Structure 1
């Protein structure tokens, strides 16, 4: 049992920490990049630079090469989800390694002739407090890519899940789970799913469902459906509510969707790496994430329009659309309509 703030000691002992999550993550990295040890001299004191502290060097640190836009430094945190907590890792330890990470990333870029703009942070799962600390590194590092076991496992299951959603029967009663499966099936077709929005129609392709997103109290929150625009290849967060959802559930849909949209925006490169690969063409990380909110209720909560207006004032490039689901008159088809004020 690792004691409170005992992560550094556990790294030194090397016995208690679970390395399986990292082994799986490195296997994923190796499918796209060449992983190399960092030349030992880069850690040493030279040319007026201090020696990189052992608090950092006891972590698993490598260089990733092979694609100029995706090359960079890897810092991997061994341990299970229960072993990478704020209580065990502790913010004092993080404070002692954040600056050395910036220092080491710069040294690596000075050593190699190619551009290595990324920093990969690997771990089973990171609490929100740790994630906020990691985001401070973006002040000098172009791309901080946080890869977790949750995300990689979700990507491995995405296609398998989609292939299992093939069904023809339209039930007499439909619930949210059925609607989600139907949407995933249609999005997974070669042409994708046509979704009408205020500015026209978009064809939405399938990437995954129940994607682990923002950290929850014990488990990550999950994005209902993750798709992409087949035209401009932007990511799409598609949050839905079923025909029998309560008023409170519907009212919460907007804020929940906005939270997940912002999470996707911060983690676009991690999503692309896990679900598309660096050389994939489905996802363009330069495009902004679109948010679709889908529901059956005839009345749009009055605050939705005001919330969207305020969100657009804060970010004029944000795209939020309301989508109305309904059964056809023959009750054998799901119709998707755009909701316009």
Structure 2
């Protein structure tokens, strides 16, 4: 029988022990809350600080994070919820986030069962902005927990390292229906112009400057991107819009809106890339006396070869005039 030196035996034993233990993995954890017998729950991987700088380092700012570790963080609800005005129908979702120093974006995504780093923005149901708060104490392991604040209201708290965010929500007493699609069509001479968009409602919320922030790109609707198609070349804002299909985005302002015509089509409404802009133009915002409960997009004729696209919601009206471009 061969004899081995004691230090070799010790090395082999330590290597075997290390192999048996395997890599350090984050355990799964969960939290739930009950509303009148119906359950809302979240399941997530629970990573630890382990002496590292987390936000802005291990978890980079301005990038999508699985909001946990391992498999995607899973949100299940047996009731319809509203989070900061966003509709979350009963069902199962993945929870992602985009952390930053001043604001977090919480992302409710319709894909489930995937690894946490697999993220498809086309499947986003909603994005909710929340403000992070600094903590004096250190939370070593990521913590997510529900707290009930009323019979039909609660808060989802996310805490890790020295950062905390709180996401309030409430149970909807009415069956929530995701924003329906609607369309507007105008026949202008031989040209056909059409807009297809998701049509959200106010539901008692403050829209412009609130749910729809000023100075930020908006899908000009809900869910899938707002589609604009024309069978003829148009002049819009003094610029040529060639016949074809496009996406309509806007940047609302209190006095003036920026109208964005994007060459990208078929994407989820929150997927926006400025490199796909065909052009941008300006349009004035007009305050209305009456309130428009549901976002309304209209196409109206203003002459034999002229028309305008109208965007109406809350007490805001934006007119975007256009004309048929004459052949040279």
(request) Please state which of the structures 1, 2 yields 19.8 when mean count of other Cβ atoms within 10 Å over residues 42-49 is computed from it. (result) 2
(request) State the single structure among 1, 2 that was used to calculate FRET efficiency 1/(1 + (r/R0)^6) of positions 210 and 234 (r between Cβ atoms, R0 = 35 Å, to 0.05), giving 0.60. (result) 2
(request) Determine which structure produced the value 5, 22, 26, 20, 13, 7, 3, 2, 1, 0, 0 for P(r) over Cα pairs in 10 Å bins from 0, in percent, calculated from the coordinates; the candidates are 1, 2. (result) 2
(message) With helix-only ellipticity at 222 nm (-39500 (n - 2.57) for each DSSP H run of 4 or more, over all residues; to 500) coming out at -11000, pick the structure among 1, 2 it was computed from.
(response) 1
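Each reported figure results from applying straightforward, stated rules to the coordinates on display, with no laboratory input. Since we're looking at a predicted model, the values are computed, not measured. Cβ atoms are built from the backbone, for glycine too; each structure is taken alone.
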